[in-house]
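Given below, in the form of structure tokens, are the structures.
Any read-out appearing in this document is the output of simple, stated calculations on the displayed coordinates, not a laboratory observation. Computed from a predicted model, the values in this text were never measured in an experiment. Cβ atoms are built from the backbone, for glycine too; each structure is taken alone.
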Structure 1
Amino acid sequence: MAFVCMMTIGCVYTAPFTDAECRTVPHSIATMERIALGGLPQSIWFRGVSDSNPALILLHGGPGASEAPLFRHFNAALEQQYVVVYWEQRGAGRSFSSDIPQESMTVERFVRDLDELVDLVRKRFGHKKVVLLGHSWGTVLGTFYAARYPEKVALYVGVAQIANMPLGRRPAYDFTFSEALKRRNSEVRNALQQIGPPPYASVDELLAVEGWTQQFGGVNHAQLSTGTLIWAALTTDEANLIDLIKFGQGNRFSLTHLEPELSRLDLTERYRPFAVPIVFLLGHYDRHIPSELAEQYFNMIEAPCKRLLWFDQSGHNPPFEEPERFTAIMIKDVLPLAADGCAQ
């Protein structure tokens, strides 16, 4: 029966917050909803032990790589201090549909979707501002939004922050090629030589290089494999095998249509002054989105206050590689900064 349930699309749910007597905690929220953003139904989950807590909107990576089940698995403790908004972006996860207009897959359209979501969250929970947390691709949306709408953002957190995509792709390629030589992996070495350094000619080439970068430890520094992450996602109440299928479909669709724009992005040119607090959380061993470029970008930023915190045992995925430390920082460091601004 459990296996049949896992295979059923309608079987996912999100459990309510309950007390010792199994009664729902007053003013808590635990819902999985379909909400139209930009005229397109999108999958959004709301979870928090108190709906009066600050709202934290998660901007997942990819593009098209929904991380909602992973944040639920590794970082559920955030729901004790925030109302966590798990947004599966246009074209990602259960927000994927083959009917999505290809011309709508632009950074600007995603920022407008985010603005609609922010306004919905502010109105629904009675907050003037929200906290934004972007991971990898999600840092593009978070950076754009924090710069454009500071009156709606209490604080922006960039995890594996993108700085300059054209410049950042070359170190990732060089790392992977160097590792292939060190490991005497002639198959990967020859393939990399045939592909050549970026810019890549196709999404297939991009995904191939990223796969080898991950294989050689440039994505996850901790003992965290793709298989481990898949299993972690499937052990949550909110995901099943349908989500695994949707993940692959959405990731490919989103990359195909956003890669031409994403590959040219240089945030360091325009996005230096901010009117909100900025926090970067970077993994020392991130070769996928080189953390040294994010550090250089951080040093260019002007903000009321800014902080950079390093994760010494992480690569590209600090929330999942060092979940306890990540969650502690989000509660002990970020939450007071979001509440009191730069008075800390």
Structure 2
Amino acid sequence: MNSEKHILWFKDISLTDRPRVGGKGGSLGELCNAGIQVPDGFVVTTDAFIDFLDLLDAQHGIRQQIANLDPEDHKVIDQVTANIRKLVEQAPLPPELIQHLSDAYQTIGADTPVAVRSSATSEDSEEASFAGLQDTYLWQKGDAQLLDSVRKCWASLYNPESVAYRLRLGLPEDQLAMAVVVQIMVNSRCSGVMFTRSPTSGDKSVITIEASWGLGSSIVSGEVTPDKFVVNKITSEISNKNIANKAIEHLPDENGGIIEMPVSEERQKITCLSNEELKELVSIARRVEKHYGCPQDIEWALPHEKDLQGEGVLLLQSRPETVWALKDKAPVAKPAARAFDHIFNVMGGQKK
């Protein structure tokens, strides 16, 4: 079987391929083809997941089990999803998929550390982000860890939080699938996130940047308070700067995965970004927002000088900002039969 059914490289995909590569995969391909520096990698397509799930579904009716759940019955959701995840994690992978994954990994380089990241078809859209509801496995090395992480990412589609979220949104289970991003890891000197719209006020005229030492997982997990910069989008003037006490950092574990390490005392209270790096981040944030045409939530990394992935800022992900976008779409008042009824109701009057 043609490996392209199961494996697609970033350079060959864009957002239009979301049904096959998921939101995260599509965005990485889009960034790559827009000339933004992205660590190389490939996507295990939704076709691979569907082929795998069809075998399980024929025996266990997984999709129907999920569709029948009450989104408010958390106890039953926990029980049902735990059983499904166990099935997915323990089921054997089709031999042809194992071969395609191994071949793609060898193209990247034997034992190259990779991030294995869930990329559901419904995630990272303007309507639903799914951020943090499905799994990511960092610094995975070798075929065995790669195959195990892919299966765990598929299983995370059935995390109780993810299932409850999509049930509340009314997303049809038979239209949902999971791709998996496999991306070369960056051994980051510092990492972070940036928002091209203020996450606290919704202000579209600023870029908010958060940064800390080591891998960005320490920020995403909330284990460290990052440095924070608020920068004017037009003038690049820093309007707010807060240097945090960054006591720990996440670093690669040579056996796979990440470890938490203390930050040396002299680095804890100093900024992890130079003025030049801050300017580069602002410039990239503007480019990405212009490309997508809407405010973005961006993950980035600055590699050590010896990292082979390149110099300067590398983007690991970009997705539409959803919190303020959804507030913008919400109607401020229910439609009334007559225009002045809005004013009348606000004033507390009663229609006769």
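Annotations for the structure displayed:
- For volume of the Cα convex hull per residue in Å³, the highest value in the series 1, 2 is held by structure 2.
- Cα extents along the principal axes in Å, for residues 209-248 alone from the coordinates reads 33, 16, 14; which among 1, 2: 2
- When Cα Rg over 2.2 N^0.38 Å, for residues 97-240 alone is computed for each of 1, 2, the one that comes out at 1.24 is 2.
- Source structure (of 1, 2) for FRET efficiency 1/(1 + (r/R0)^6) of positions 65 and 289 (r between Cβ atoms, R0 = 35 Å, to 0.05), computed value 1.00: 1
- When distance in nm of label points 7 Å out along Cα→Cβ at positions 217 and 233 is computed for each of 1, 2, the largest belongs to: 2
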